Each structure stands twice: as structure tokens, then as C-alpha cells.
Structure P
Amino acid sequence: MAALSPIVVCSSYAIALGINVNITLLTYLIIGLMLLVIGNYLSKTKQNYSAGIRIPWTLSSEENWNRTHRVSSRLFIFCGLAMIANGFLDSNILLFFIMAVLIVIPYAYSFFLFKKGI
């Protein structure tokens, strides 16, 4: 939030002064950068109830937590790069694909590991 606030304030002032600001591009870039940062730290998080992918299957096993977060970390980085690219493409289909990947794959992978007994 501390990094996002100056960007929002500066873009608001720019719009108020009549400068054309592409809010869509700015939003996609900010979200993409946030996904990159989250992806970088996601694989390093220890099992807890506050941060990370906290679903029943990951919380049931430390191995499941570690594997799910390792895979999810790569996905978040990939989706962050795709989100930045989507800022220039402005494709709703790509946005839907990115969101689906971020939601479905970590859940499915964690459930798959849970069913395997991990």
C-alpha cells in the first residue's frame, strides 16, 4: 500500500491537470508487479494461518504446503509477467486466463497431493 499510494495520487493529479493517463495500463502494471513480488516470497513462507495459500489441504501437511507454494510461486511470477504484457494488449481473455490459472492450479495441485497422502 505504501508503494501504491504515491502512484495513485500522482496519476490523480495528472488527470486533474489534464494529462492523459492510461489507467488500464497503470493498473495492469501495478498488479503485475505485485504478483511478481508475491511470487518471489511465496515459496519462502513457512506453514502458518496468516499468509500464503491457506486451504485445508495445505494446512494438513507441511510437505503439501511446501510443494504447493513452490509451484504457486512460479505461477505467480509467470502470471505477473503475463499481467504486465496484458497491460499493453488489454485482452479480457488473457485476464480471465491469468485469474483462472492463479485460482485453479494451486487448489487442484494441493488437492492432488492431499489425495496422494502428502
Structure Q
Amino acid sequence: MPEPMMHIGELAERTELSLRTIRHYDEVGLLKPSGRTDGGFRLYTERDCARLMLIRRMKPLGFALEEMAELLRIIDVLDDDAGDPALRSQLQLFIERATEQRDKLQRQLDMADEFVDLLRKR
């Protein structure tokens, strides 16, 4: 039985990303549709949706499109061969970078909370 497919509008709604953003990710090779209708409209699977959510989570951490593409490549290969030590090492570098960026964002949020508290006390 073939996997259910969704049109780009449903994908956009589910991921809270714009059609333009999804099309851009297609153009730069980050997220290719899994199929097309007879009329040429993009079709996506649940796996495509999960991939897009991964991309969406990388963006606020400051990853460039090229870095996103590299991480997605690593994940794709590890899905097929989880034991590759070189790829595991590369993945670990992405984990460390994401953790550092998350910590930086947390510090910024803490400062924003302090600022809001200062204003409320006035």
C-alpha cells in the first residue's frame, strides 16, 4: 500500500512554514518532494514532514543552509549505516554546536526576562 501523500499547503499548515519557504528548501535541495501530481504539484510524505521539522528546528540555532544540508546528509547515511564512526564524530560536532547555540539563546531569554521584570517594577 503506498504511503499517504500531502500537498504543499497541508505540509505548510502542519509545519507552520510558508509555501515560499518550503519551495525555497526544494530549490536549494534541502527538501525534495517525494512525488508530484499529474499536474506537477509537489507531494510530500510523513518522512518529508519530519525532515522539514528538523530543518525548522535548525534555523533558530543559526545553522546555514549548507550546514543544514550536511547534517541532513549525515542523518540520511546514519539511518542506513548507524555504525559509521566518522559520521558519528561529525554528528557529535553538530550536537555540540546546537547545544552551544541553545545555551546562548537561553542566556538571551534570561536577560529578556530580567528586562521585563525591571520594567514591571516601575
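A short reminder: the numbers here are calculations on the coordinates, not readings from a lab. Everything numeric in this text was worked out from a predicted model, so none of it was measured. Cβ atoms are built from the backbone, for glycine too; each structure is taken alone.
Worth pointing out:
- At a computed 24, 17, 9 (semi-axes √(5λ) of the Cα gyration tensor in Å, for residues 38-101 alone), which of P, Q: Q
- If you line up P, Q by distance in nm of label points 7 Å out along Cα→Cβ at positions 30 and 78, the top spot, with the largest value, goes to P.
- Source structure (of P, Q) for mean count of other Cβ atoms within 10 Å over residues 62-69, computed value 19.2: P
- Answer label among P, Q for the case where relative contact order in percent (Cα under 8 Å, 6 or more apart), calculated from the coordinates, equals 30: P
- Highest-scoring label, criterion being distance in nm of label points 7 Å out along Cα→Cβ at positions 22 and 54, among P, Q: P
- Mean count of other Cβ atoms within 10 Å over residues 6-13 derived as 12.1 - corresponding label from P, Q: P
- Which entry (P, Q) yields the derived value 59, 30, 18 for Cα extents along the principal axes in Å: P
- When distance in nm of label points 7 Å out along Cα→Cβ at positions 14 and 70 is computed for each of P, Q, the one that comes out at 4.1 is P.
- helix-only ellipticity at 222 nm (-39500 (n - 2.57) for each DSSP H run of 4 or more, over all residues; to 500) derived as -26000 - corresponding label from P, Q: P
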